[in-house]
Structure P
Amino acid sequence: ADTAKTTCFDSNYNYLVEAAGAGLNAAINTIRPGISANEVGIAIEDAIKSHGAKPISNLTGHKLARFVVHAGQSIPNVGGIDHHVIHESDVYAIEPFAVPPTADGRVIDGPPSNIYRMQKKRSVQGTTKMMMKFIQDEYRTLPFASRWVMKKFNTPEGTAAFQELLNTKCIMSYPQLFEKTRAKVAQAEHSVIVTEDGCEVTTA
């Protein structure tokens, strides 16, 4: 499952949180077998715009599979992008993002973050080998935070081992994402299972 919410500490941006939530609710009320992902995207876009905000167009929700967070098909946050058909028993993370109406409405990559995932098993030794096995056993292909690993390997050798895993491309770092104009962003996300006549939210 995948879920997220935004906490706002500046009342000037409460409308963004409300807009993202409205987009999520619209998607949950729309998604069902037989419709296209485009219809869900239109519902999200209309709901966000009705709250005076703009959706981010190049971030999407995504299909979920066992040990795979991004399993191919997407749920767009705007119309006109993805027309694949939704099927019963599909599992999706739906995640609208809302920005001010004057923003560009697209994100760009920033510096590396502290969120990683296993990329490829390689021949390493010592502490690095133990760390690689720990990551494989605990997280498989799922994202993880560096602090979760370093809590177990909290030594100078552990720090060096983590860097070796990065240098040898055993693990990769996800980039930070910024709205292109550096505007504030709100996100709302739930995971759903598509049912016969709608969907079941699994992360409420």
Structure Q
Amino acid sequence: MKVYYSPFSPFVRKVLVSAAELGFEVERLDSAAHPIARDPKIISTNPLGQVPTFFADDGTELYDSRVVCEYLDVQAGGNKLIPAAGPARWQRLVEQSVADGLLDAALLMRYEQVIRPDGLRFEPWQRGQHEKVVSVLDRLEAWAPTFGDRVDIGTISIACGLAYLDLRFPEEPWRTRPGLAEFYARFSERESMISTSHPVPA
């Protein structure tokens, strides 16, 4: 198994954490994913030009992170990170969706800050994305008592989302939510999180 990789991508990290929890080794292929200067290597496989772009051992090409994580779960026998049926399945998938939405908003904030030229930045857009992040954090805090010691697609997605906020928005006071803070302090000590941690930006 191989994946086009960016060390700062939270979606790649979600795939790598999931793979580690399931006992799979995934080779990390260097790439230069960028929303404007798109990497031809990635585009030759994935027309979106995004990471993660994943290559299974049988040659199957998969993208995006949700598809890849479900593939990994099936390859591990199923019902490991994603429950096969019932209310638990839908709750875990909703948790993943909400955490991915947090990341989408955070990435748009990041692009607005570092890619868009100063004179073209639109503060209401930035504010709207940040409000979305705050709304998600509040909802996750309400859900935190249900997380327990679960290791599944929901909790993995949430942990990767919180880690990305620490990476790119360290001023965001999400740890004022005690349930989330306790959950992340515990989950971030897992070997799968330690071995996939984002490097410190230069």
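Have a look at P, Q and say which one yields -9500 for helix-only ellipticity at 222 nm (-39500 (n - 2.57) for each DSSP H run of 4 or more, over all residues; to 500), as calculated. Can you show the working numbers first?
Values: P: -9500; Q: -17000.
Of the structures listed, the value fits P.
With mean count of other Cβ atoms within 10 Å over residues 40-47 coming out at 14.4, pick the structure among P, Q it was computed from.
Numbers: P: 23.2; Q: 14.4.
It must be structure Q, since only it matches.
State the single structure among P, Q that was used to calculate relative contact order in percent (Cα under 8 Å, 6 or more apart), giving 30. It would help to have the intermediate numbers written out before the result.
Values: P: 30; Q: 23.
Checking each candidate, the match is P.
Using mean count of other Cβ atoms within 10 Å over residues 64-71, single out the structure from P, Q with the greatest value.
Values: P: 13.8; Q: 20.5.
Top value of mean count of other Cβ atoms within 10 Å over residues 64-71 goes to structure Q.
When Cα Rg over 2.2 N^0.38 Å is calculated, the result is 1.15; to which of the structures P, Q does this value belong?
The correct label is P.
Which structure, out of P, Q, was mean count of other Cβ atoms within 10 Å over residues 24-31 derived from, given a value of 20.6? Please list the in-between numbers first.
Values: P: 20.6; Q: 14.0.
Considering all the candidates, the number was obtained from P.
To which of P, Q does the computed value 15.5, 40 (Rg and Dmax of the Cα atoms in Å, for residues 144-191 alone) belong? Provide the component values of the computation, followed by the final result.
Working: P: 15.5, 40; Q: 10.3, 28.
Corresponding structure: P.
To which of P, Q does the computed value 18.2 (mean count of other Cβ atoms within 10 Å over residues 128-135) belong? Spell out each step's value before the answer.
Working: P: 18.2; Q: 15.6.
For mean count of other Cβ atoms within 10 Å over residues 128-135, the value 18.2 is produced by structure P.
If you rank structures P, Q by FRET efficiency 1/(1 + (r/R0)^6) of positions 8 and 120 (r between Cβ atoms, R0 = 35 Å, to 0.05), which sits at the top with the largest value?
On the way: P: 0.35; Q: 0.90.
Once FRET efficiency 1/(1 + (r/R0)^6) of positions 8 and 120 (r between Cβ atoms, R0 = 35 Å, to 0.05) is tallied for P, Q, the winner is Q.
Throughout, read-outs are computed from the coordinates displayed, never taken from laboratory work. Predicted model only: the values in this text are computed from it and were never measured. Cβ atoms are built from the backbone, for glycine too; each structure is taken alone.
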